[in-house]
1. For FRET efficiency 1/(1 + (r/R0)^6) of positions 20 and 300 (r between Cβ atoms, R0 = 30 Å, to 0.05), which of the structures P, Q scores highest?
2. Thinking only about relative contact order in percent (Cα under 8 Å, 6 or more apart), which of P, Q has the largest value?
3. For structures P, Q, calculate Kirkwood radius over Cα pairs in Å, for residues 188-235 alone and state which one comes out highest.
4. If helix-only ellipticity at 222 nm (-39500 (n - 2.57) for each DSSP H run of 4 or more, over all residues; to 500) is calculated from each of P, Q, which structure is the one that comes out at -10000?
5. Thinking only about FRET efficiency 1/(1 + (r/R0)^6) of positions 60 and 92 (r between Cβ atoms, R0 = 35 Å, to 0.05), which of P, Q has the largest value?
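Nothing in this text is a laboratory measurement; each read-out follows from the coordinates by a stated rule. No experiment lies behind these values; they were computed from the predicted model shown. Cβ atoms are built from the backbone, for glycine too; each structure is taken alone.
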Structure P
Amino acid sequence: MIDCLSNPCWINPQIDCLLFLQNFRIGHLECLDKFFLSITIFGEFWLPTLICAIAYWCIDFRAGIYLFTLEGFNILLAHFFKMIACVYRPWVLNSNLHPSELAVPYAKGYSFPSGHSAMSSSTLGGVAFLIRKKKALCISLICFILLVGFSRLWLGVHTPQDVVCGLLTGLILIFAVNPLIDWAEKNNNRYLYLMGIVDVLALIALIYIEFFNTYRIDYVSGEMLVNPQKSIYTTFVVYGYALGLLNGCFLCRRFFPFNPKKGSLKNKIIRGIIGTIILLLMLKYVLQFIIMNPVALKIAIMLMFIMGLVITLIYPLIFTKFNKN
């Protein structure tokens, strides 16, 4: 698209890799695009959120907090790296690359690192870490994580460096978050300290992204390749959601601890089904409202923050009160 961009030397072999896959995909195996697009949804935040929520609501509180912390930290880090690196999509780096038309609408903004790869590796990898004694399931989850990463390459929306760094982000979080939760579990007041530290660091990151970071702006045929203001808006909104999840988890653990293991299997299934419906409806209509209406940034952040709180704090309080009654 704009070959005039000077690409680092390590990008050219990655472009060659994508062109190699593209030769198979276009004209021969385009039928696989829909398959890989269905695989890549495991890296979108709604499905990992659902996986974390089922563990949190119905299986094990500690495991649920671990998974939600992984998801929240992953969102914060991946989007911060995107805004700092400001790397364009592969088809911008080389005009010979043609991504799958099915995937382009879901590949907006900057490219590095791959958010889908990071999200799938942190969430599915976190599940694999929790059930690591069940080796067959662990291996299956690891293979699926790699498949999600490969799907981003197949669809032509990320370079190998995007995918590898996304996978590494999730992998590092898996082993860094577990001792952090162990530390907080020794004294529930530590969850308040953890919440305060995360909130302050997130605020510092947002201030840097808004006021101190510099953004490259390039045009093609008078059209801006990536609008930094739109990317900043998206980052603020997803930060609101991540902080809602994390603050809800930490507050719930400190002040309103519950035991999802209690109750009959029937109650757990009902709890999971109702929670899933609430979660999916919120994600659908809140996101639709934000996207379809040019709402003010503060309103969008507030809505996403409340949605995170509903998932990790308000809904658990409701079903806990219901169970007691």
Structure Q
Amino acid sequence: MTMKTSDQRLRVGLAGAGWVTRYHLESWARLAGRATVVAIADPNVAAARSRAEAFGIPAVYESVETMLSRERLDAIDVAAPREAHAPICRLAARHALAILCQKPLAPTLAEAEALVADLGLGAEARPREGGRLMVHENWRFRPHYRRIAEWLREGRVGEVRTVTMSLLTSGLLPGADGALPALARQPMLATLDRFLLMENLIHLVDTLRFLLGPLSLAGAELGRSCPAVRGEDRASLLLATADGAAVSLIGDFMAHGHPPEQFDRLEVLGTRGAITLERDHLRFRGDVEEDVTLDLQANYSASYAAAIAHFVDRLEDGGPFETGPEDNLETLRIVEGAYAVAR
């Protein structure tokens, strides 16, 4: 694609108007001098209009196809349900648009691999049709994970020996009003055949890959206890780094004694020190000690802003995306493997 000159802004179309798009649009607004969202499309036109009014988006469409046929766009931000990702990406590629697609690329590894092959995507993430594609995997862009990555690169913990990561929440346990907090927040979660692992823990798999490098899957167990959801609500994965460090990942949405909010917990044990993330507290213990109190909500918003800014930066300088299609396929291979062995 032809990049914008310094006095022109990237013209972006947003596919989707769901809950998460608030953070997308707030992030695009931070790039007001470099990019602007000029249109939004969603079958729920009322939701699209609401987003358009809140963020000053001039055009609203019921379908992405109509939006792309009528608007002069440079890029598309795909924040639609995962089943729509591949069709929208193919359509956008035919219009030679740069594509930012929410994770995962597709509901299954096979579908994602087919999409990458169809668009001619490779290590350079440049489809034959002339655009580029980045997967919006924003978890690793949270400021505290970037700091942890710096500590690991600096060798603070020495050789990594053991890593544990968990996402424990009571979001599928009834609250005082009888409602399930996780479904009150995002009702669509109830309809997913692949729920906890593909929707939530996939972020943590990607983050662990970002922090530790290549991972292999040694085993997995999945289960479902909540009748209100179709997919799994608990999962345990056993992984290993290329150097043989043991990595365990656990998630449970019916965890008594835990809040309905979702908090990551991470512990990295090495030969020289340890890193612990516990809710809003990040600390390093070793030859020096460092304690950091986190603003988790600010960091959550910042992760969207950083991911979208990275997309625009790489479009401008032509560099590779950190979360290009090939990288996302590596995450999907672990996730798909877990579904296979746990079946």
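1. Working: P: 0.15; Q: 1.00.
Largest value of FRET efficiency 1/(1 + (r/R0)^6) of positions 20 and 300 (r between Cβ atoms, R0 = 30 Å, to 0.05): Q.
2. Values: P: 23; Q: 19.
Checked P, Q; max of relative contact order in percent (Cα under 8 Å, 6 or more apart) sits with P.
3. Details: P: 13.1; Q: 11.7.
By Kirkwood radius over Cα pairs in Å, for residues 188-235 alone, the leading structure of P, Q is P.
4. Working: P: -23000; Q: -10000.
Traced to structure Q.
5. On the way: P: 0.20; Q: 1.00.
Largest one: structure Q.
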